[in-house]
Structure 1
């Protein structure tokens, strides 16, 4: 990865509280001139997905900091460099609490960039923290408010069978989930044209296990996905939902439905389906793919218009 430029400074820290959060911080050496951005990774990842791309270019954290933003890149509480939290206490709300403590320590206004599984956490943070004025949600998990509850069968203390999309899936409730090669290639990389195929092995090696409880909630078993409880708190908040054309689990209709739900809550929402801009071929990991700088430019354009 390119060395830190003379125009940027890097620092790192570990937050306080019951759910401490490790974070990297990048900002202009002369001081930030734009808002603070918190970039929250998705499941099985760490904040490193915003620090470098799959082909080893500087990631979104650099791009946004060079544009004048203070960029804060945490690891979820209980994962990565944030350290362990007992499995029986590591829930989506625990993650929201730890990230919320970090957000509360930052100067407003704060913009969140969420990805995938952290989308649900972002909606809750937007509700709970008035200093969060904007969210950029990349292929976001919907909130539990609108995510369908799957048919759950044969549930006991060890496992549950859920039916999703007509397919029966066994979720182990005690063992963490590991992203096997078929999952990486099908779900994370997909059949798009912008993820460098010669870097899949390196990328796969960077992934973490996903705690069982968090996967259980992501599937919304028994309505367990994180929900927004006070829809009125979303009124007037700015949101950009961003989706690639070749993301197998995020068809246009799914993220469009999340956008519509936000509109009904009176948030100010823009839904950017990349195909509408003539950008065809992006999968799930937009910040890692070969045209990541172009997509970052679209997000920066939106942020500057929404300021």
Structure 2
């Protein structure tokens, strides 16, 4: 798919919708995002997203992208501050994100505003900080992941710190862990195993389809750089820990749910979003076997999983 595609026939989605000269779309975890620009703003997916490109004319989330001559932070206090370069503000129509960079000063260089259901949004880019002759990706990380997390919190699923593996027999194993727990190491070990496939080495989307828990690859990979536009059923879940030997220790559902929740990406400012993530992880712990996996970083770890399952 050519990421820079002229599409002047896209119908406006409201009285204030911008004229369309460029459109890109992508799909992650069977959630699609479409971005349509105003005149003079060319769009392109980043190289790491091309596998997730979509040809959908209408997407689950539709976003307008436009230039701004100036951007100001709201006078009200943010409902959440990342501690980095973005903050979230509650607005009458939904939620807005403002992005700042220390070397650019206190003025935001980008604003993204979405309705309450995260079906429509608008991204405004402060023009003086961009080269209008070059195509750009308005949802530059972390905005694309923020958008996904909030869209999933509407009841669609969760994103979790995990690597997802499809074993040679087609069974899906999900290895969950905080940073440093060994997700990228585990991904590399499985990648070297004949017939196995790795969906992601760091972030996985979990959703249910007809009662079945599915895991989806995402473009937001870890150190191993592994990301696939694919999904598989989840048959077993393992919480990763480094250890002196390979040990698989089944967990009670209550502890398993708590461990999953602490490794799940949640919108901390949203009570409804937190409740959804909590219920999702509780149901997962009741329906999928979850074990603690203490492992050594060599091929015997893969052999231990295959023998046990």
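Taken together, the values in this text are just the output of simple stated rules run on the coordinates, not laboratory data. Source: prediction; values computed, not measured. Cβ atoms are built from the backbone, for glycine too; each structure is taken alone.
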For this session: Given a value of 1.05 for Rg/Rh (Cα atoms, Kirkwood Rh), for residues 68-251 alone, point me to the structure among 1, 2 it was derived from.
Result: 2
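Which of 1, 2 yields 14.9 for mean count of other Cβ atoms within 10 Å over residues 52-59, as computed? Please report the intermediate quantities before stating the final value.
Working: 1: 19.8; 2: 14.9.
Working through the options, I get structure 2.
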Problem set entry | With relative contact order in percent (Cα under 8 Å, 6 or more apart) derived as 13, matching label from 1, 2 | 2
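Upon calculation of mean count of other Cβ atoms within 10 Å over residues 140-147 from the atomic coordinates, which of the structures 1, 2 produces 21.8?
Answer by label: 1.
Could you figure out which one of 1, 2 the value 3.8 for distance in nm of label points 7 Å out along Cα→Cβ at positions 76 and 204 was computed from? Mind showing how you got there, number by number?
On the way: 1: 2.1; 2: 3.8.
The value was obtained from structure 2.
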Exercise. One of 1, 2 was used to compute Rg and Dmax of the Cα atoms in Å, for residues 164-283 alone, and the answer was 16.9, 47. Which one was it?
Worked result: 1
Exercise. FRET efficiency 1/(1 + (r/R0)^6) of positions 28 and 236 (r between Cβ atoms, R0 = 30 Å, to 0.05) computed as 0.80: which structure among 1, 2?
Worked result: 2
Problem set entry | Ranking 1, 2 by distance in nm of label points 7 Å out along Cα→Cβ at positions 84 and 108, the structure that comes out highest | 1
